[in-house]
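Take a look at the structures below.
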Structure P
Amino acid sequence: MTTSRPAIALCLAALAGLAVYPLVTSEFGVDLATKVLIYAILALSLELLVGQVGLVCFGQAAFFGIAAYATVRFSPEYAAAAVWWLLPAAVGAAALFALLMGALSLRTRGVYFIMVTLAFSQMAYYVFHDTPVGGGTDGIYLNVLPSVAVGATQLVDLGDPLHFYYVVLGSMAGCFGFLALVLRSRFGRALAGIRANEQRMRATGFSTYPYQLAAFVLSGAIAGVAGFLFAVKDGFVNPELLSWHLSGAALVMIILGGLGHLRGAVIGAFALSLLEELFQSRELMGGFSEHWHLGLGASIIACVALLPRGLIGLPRMLRIRLTGWRGSGS
C-alpha cells in the first residue's frame, strides 16, 4: 500500500482543519465532531479487516461495547480511575474477546464467517442485555470520569468538552498513523497478499491463519479504543452498543468512504454521520425528518451506485470526466 505526497498533504491539512474546528463552532458542533471521530476509529478498526484482509466481520460492535462496559465496570464507584491502567484494561477486554471470536470464526470462510461473527456478537449482546452484569436493558452509568494525571498534576480534564475533543482527535490520528505503519510493514504486506490470493500465499509457505488472527485481535483492540472513548464521552453505556446495527453502520461507513483506504474509513464516518444529522434535522427537512431513514437509505444507494470506489474516488472520477486523463493508477 503506497500513499502519494498529495494524499499525505491532504491528510495533514484535514487534521489541521479538525484541530482548528472547535475554535470556530458551537458546543453542539464540538459534541457532534467528537462523536464522529469516535465512530471514525471504529470504522478504521473494521477497515483493517474488510479492506485490508478481506474479512467481512459483523462482530465489531461487540468489541466496541465490551470495551465501553469494561470502562464502567473497572472504574471505582466514587473515585477517579487513572486512565493509564483503565484504557489498557478496556482495550484488553475487547482484544481478549476478539482473540476468542477470531480463533473460532477464522476456521470458516465466506458467508459462514460472517454468520459466526454475527452470532458471537449477538451472544455478547444478550449477556449484557439479559443479565445483571451490564445492568440489563437500563445500562449502567460511569459515575466518575477517569483522570489523566501524573502524581497530583492533572494533565487533561476529560470532563471539559474541548479537552476531550482533542483527546479523541489525537486518538483517531494515532490509530490512523499506527495502522498506516502496520500496513507498510512486512505484516501488512502479508495481509495484502492474503486478501489478493490466500491459496497462493499458502503455496509460498505462509501460514495465513496466524496473520489473520493477529489482524483480528488488532482490529478488536482498536475498536476497544473507540468503545472506551464513547463510554467516557456519554458517561453511560447500554446493550445497544453491542447491537448488530452498529456493526452494519461501521460497514456502511467504510463502503461509503471507499474500501481499501484508511482515509476512506474516516471520510465514510463523517459522511454517514452528517447525512444522518441532515435528514433528522426538522429545520432543514421539515416533516420529512420523521422518515429520515428513507432519505438516508436513498442517499447511500445513490452513492454506492454512482461512486463504486466510494467517496475517496470522487476526485478521480471528476478528473476523468473533465480532462479524460486517467493517470497511472488503476
Structure Q
Amino acid sequence: MWKRAVICMLLAAFLGGCTKGQKEEQKTEIRMGISLYRGDDTFINNIRSVLETKAKDYEREHGIKVILDIQDAKGSQNTQNNQVERFISLGCDVLCINPVDRMDASVIIDKAMTAGVPVVFFNRQPVEEDMNRWDRLYYIGVDAKETAVLQGQMVVNLYRKEPLAVDLNGDGVVNYVLLEGETSHQDSLIRTEWSIQTLKDGGVPIEKITGGIANWERSQASALMEQWLSEYPDTIELVVSNNDDMALGAIDALEREGIREMNVIGIDGTTPGLEALESGKLLGTVSANKELYASVIVELAASCAMGEVLPKEYPLEDGTYYWAPQEILIHNAE
C-alpha cells in the first residue's frame, strides 16, 4: 500500500507544472525563451532593452539567476515556430512570445501545451479562441481602443483650445491623411477606427484626403507621404499615424519638401518619437509605460517559471490579460 502511495506522489510531482497559484520546488535559475516578431521594429526594440534591464533587477531582488534567450523571428511565423521548438528543447521554463501572426498562434500553443511550458504573449494579441485553450497562456499589451481614443483626444483638446492650431488654413475643415499599420494586426484596425471616431465625436470638422497601409514602417510611410504631397499640394493639414515610426516617415517626407506647417500625430512613445516630440516635429504621441510593461512580462514569466502565485500588484483581467497604462504626450503641453 505504501509503495503505491509513493509511486502516486512521484507521478504527481513529475506531471505537475506551473499553473496559476501552484507552487513547485524552489529554483535557483530560470530560463526564458523570448521570440520577437521583428527585432528591427522600434517599439519592440525599446521593449527588448527594458526587458534585459528588468531581468537583471529581478536577479538582484530575488537572488535567482535569469537567463534570457532572445531571438528575432524576422517576420517569419515558420522561423518563430522553430525558435519555440528550440526553446523547449533547451529546457526553457517559460516562453515570452511576440507573435509574428496573431491569427496563427495555435502551433506555438500546441508545442507549449505538449511540453507543459507556460506562454506569455505580448504586443500582438492572439485570437480569443486560442487564448482560451489553456490556463497557462497570458497576454500583456495595451488596450488598442484606449490608445486610439487618447490619440484622437489630443487633437480634440488642442482644437477646442485653439482651433487654428489644427485648422491651419482657417477654412473650417481639417483635411487629414491616414497612415495604417499591418492589415492583420488588431491594433491597426482598432486604432484607425477609434482615433477618427474620437475626432468626430469631439467636434473636430475633419475630412479625409487619402490613406494607405505602411505596415508600421518608416520608409514605407515616407514614400506614401511623398506621393500624397505631390498629389494634394497645399491641402493636407493633419497626419494621423497608427504608430510613431510611420509618423516619422511622414515627417521625413515633409522635411524633404521643406514643409513645416503640418500636424503629425503618432502612437507608441518610442525613443526617436520622443525626440521628434521634443523638437516639435511631432505634435503628439500616446505612450505606454514601457518600464511597467517590461516589468510585468518579467514578473509574470518568472512567477510561471517558479510555480508561484501571480503577482497581485499586476491584476490580470479574466486571469489572463494585463493592460499597460497609457498617457498622452504632446509638444509644449502645459
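Upon calculation of relative contact order in percent (Cα under 8 Å, 6 or more apart) from the atomic coordinates, which of the structures P, Q produces 29? Of the structures listed, the value fits P.
When helix-only ellipticity at 222 nm (-39500 (n - 2.57) for each DSSP H run of 4 or more, over all residues; to 500) is computed for each of P, Q, which one produces -14500?
Label of the source structure: Q.
For mean projected area of the Cα convex hull in nm², for residues 137-296 alone, which structure out of P, Q has the highest calculated value? Write out the running numbers ahead of the final one.
On the way: P: 13.5; Q: 9.5.
Structure P comes out on top.
Hey, FRET efficiency 1/(1 + (r/R0)^6) of positions 249 and 305 (r between Cβ atoms, R0 = 41 Å, to 0.05) derived from one of P, Q reads 1.00; which structure?
Values: P: 1.00; Q: 0.55.
Source structure for this number: P.
Have a look at P, Q and say which one yields 15.1 for mean count of other Cβ atoms within 10 Å over residues 177-184, as calculated. Walk me through the intermediate numbers first.
Details: P: 15.1; Q: 20.2.
Going through each structure in turn, the value belongs to P.
Comparing distance in nm of label points 7 Å out along Cα→Cβ at positions 81 and 209 across structures P, Q, the highest value is found for Q.
Which of P, Q yields 30, 48, 18, 3, 0 for P(r) over Cα pairs in 20 Å bins from 0, in percent, as computed? Working through the options, I get structure Q.
Looking at Cα Rg over 2.2 N^0.38 Å, for residues 129-200 alone over structures P, Q, structure P comes out largest.
None of the figures in this text is laboratory data; all of them are computed from the coordinates on show. Predicted, not measured: the structure shown is a model, and the values here were computed from it. Cβ atoms are built from the backbone, for glycine too; each structure is taken alone.
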